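*Asks:* What follows is a group of structures, each given as structure tokens.
Bear in mind that the values in this text are calculations on the coordinates, not laboratory data. Since the structure is predicted, the reported quantities are computational estimates derived from the model, not experimental observations. Cβ atoms are built from the backbone, for glycine too; each structure is taken alone.
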Structure P
Amino acid sequence: MAETMNPPLVSVVMSLYNSERYLTEAMDSILAQTFTDFEFIIIDDGSKDRGADIVRSYEDPRIRCFWQENAGLPAALNFAVRNAQADVVARMDPDDICMPDRLAKQYNYLMHHPDVVIVGSNATCIDDTGNKLEDVQMRPFYATGEFSLPESPCVHPSVIFRRSAFERAGGYPERMRYGGEDAVLFNKMMTFGAISNIPEPLISYRLSHSSMSHKSREFNRLLREMVLKEVSGEAISNEDWQILADAYKHSASGHYGYYLYIGKLFLTSSGKESIARTYIIKALRNSPLSLHAWMCLAGSFIPEAWRAPIRSYLKNLKRIK
């Protein structure tokens, strides 16, 4: 009789959509994990770049690659989980980087806490070129039945979760393809168990143009409303979805918003003024009449001894969405 293979303990799922730029670094960080009993499911969501070729260049037998017509991140992740063999699923994005012991720490925590259905972690934000921006500190624990609406209780690509709770919650809401899919899913999963975040950064979370585009105040307001309605089960009309889609397409954030946001993050860190100026100047090239950007640029030349109150002021203003 042929020997049967045991299923892996963890299924790592990742969706690609024109993600070739950082893909090798992201994949290498998963394949180098100290925890090795996993499969790596990668869904190419209708990409038009070389991402699939990069995946096929790897010979690691743990990698399983699928292709589908472009349907959006929630649909791609649902497809990945449906094809997963493990009872525990870990998320990963193609522009982020895992610490080598990420899966080991999260899997061990999940196994020792049967009441917990999701384990996330803190994250270190990095820019397009890998420079450290800031650490994101997540709330360490949410009890069963507690909610964090309309926000997500976890950094999305940092999570590992029980597949059974995922399925009971109905998976990712595929209509939320413009964002908020994690907030909806995780808040629903809290009905079936607790959520924990390991209080150390287990991933480097890249703030890139693609991850920060289409983030105007109006879009964020509409998206929060959709998250609340989806979690509560309130009916959402086709007109509401169309309004959200239009806000996504016409959001005014663009490159200016990205560059200024990153520049201000660097400006609030001592010793990174020159990097901050690089980003602020890029913002000004996109919006030369921005008084706020000119003020930030001027602030980057102020002597360090005078910077403390200004740094505090900028921290309060750094989110421009």
Structure Q
Amino acid sequence: MSVIKVEGLTKSFKKYSRSPGLWAAFKGLFHREYELVEAVKGVSFEVKEGEILGYLGPNGAGKSTVIKMLTGVLYPDAGKVTALGLTPWLEREKYVRDIGVVFGQKSTLWFDLPPVDTFDLHRGIYEVPRKIFDKRLKELVDFLEVKDISGTSTRKLSLGERMRCEFINSMLHGPKILFLDEPTVGIDVVAKQRIREFIKRINREHGVTVILTTHDVGDVEELCDRIIIIDKGRHIYEGDIAQLKREFIKYKELVVEFESPVKSLRLPNVEVVSLEGVKAVLRVDIKRSSVSTVIQRLFDKFEVKDIDVNEQSVESIIRGIYEKKRETS
């Protein structure tokens, strides 16, 4: 069963343009020239109930514009969206009672208030009964481990702490769909993993449908059932995550720090990108060797101080998709 159905969604923006210089600025006071920028070009897709969909693409691809139309913030120029049986931008007051939104770059918390006060304001806005609210709040606070910080002013919280509170605020009214726009950007590894576990839990236990935009391939691999990739306003790829990994995720990078300088390093199915003194960057062919096997070999042969594992970026995966398209066309 589909909870969201999108047909031919299109959106353009007027962009003010002028030549450089003082005279051009003066002329712009009386006559402005605009160009039309097509942000979204007739996209169509469906989201199934209880699905975690990864909606991916490079900066400027049109991801956030689509999400804003799906949440009812923007009106499209053309096309149709049916979400939970409603048209988001026409029936927004009714629609927003069943959706939650977390934007990594935009806070829903009041910065001068502690999160617990924002939570209570949220309860009043959505008219959540006190008993239900208290039960949900306790479950969310306990799972995301924010009990000790929920009374601290929001402006004094770290980014990871604030994002955990953002998730609590988005879930207090019991939404059926959760929209996440870059929710883990810039946060530390521990907070990121806790948020991933939270997303999986609400999806598994409460059947919440999740639409996630991210540049973190780790988020995609761990969370998403299916992905759609958009670029320049058009969908260029759609498939499940297993298919994506088979076709396009070819390597992972290890950033290794040794206890003492290493002069040469050779391991099967590993490319040495750089090796300088005690630091090395290695690229592991994950189709031929697992990262854990390579790490074990490193510990067996060298005295290793620290290892970081870096994923391929979404941008590199998109380049791989373009390259494959060119090869087959």
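*Asks:* Can you spot which of P, Q the value -12500 was calculated from, given it is helix-only ellipticity at 222 nm (-39500 (n - 2.57) for each DSSP H run of 4 or more, over all residues; to 500)?
*Replies:* The read-out comes from structure P.
*Asks:* Ok, one more. If you work out relative contact order in percent (Cα under 8 Å, 6 or more apart) for P, Q, which one comes out largest?
*Replies:* Once relative contact order in percent (Cα under 8 Å, 6 or more apart) is worked out for each structure, Q has the highest.
*Asks:* Tell me which of P, Q gives 4.5 when you compute distance in nm of label points 7 Å out along Cα→Cβ at positions 97 and 233.
*Replies:* Label of the source structure: P.
*Asks:* Out of P, Q, which one gives 9, 30, 33, 21, 6, 0 for P(r) over Cα pairs in 10 Å bins from 0, in percent, for residues 121-296 alone as computed from the coordinates?
*Replies:* P
*Asks:* For mean projected area of the Cα convex hull in nm², which structure out of P, Q has the highest calculated value?
*Replies:* Q
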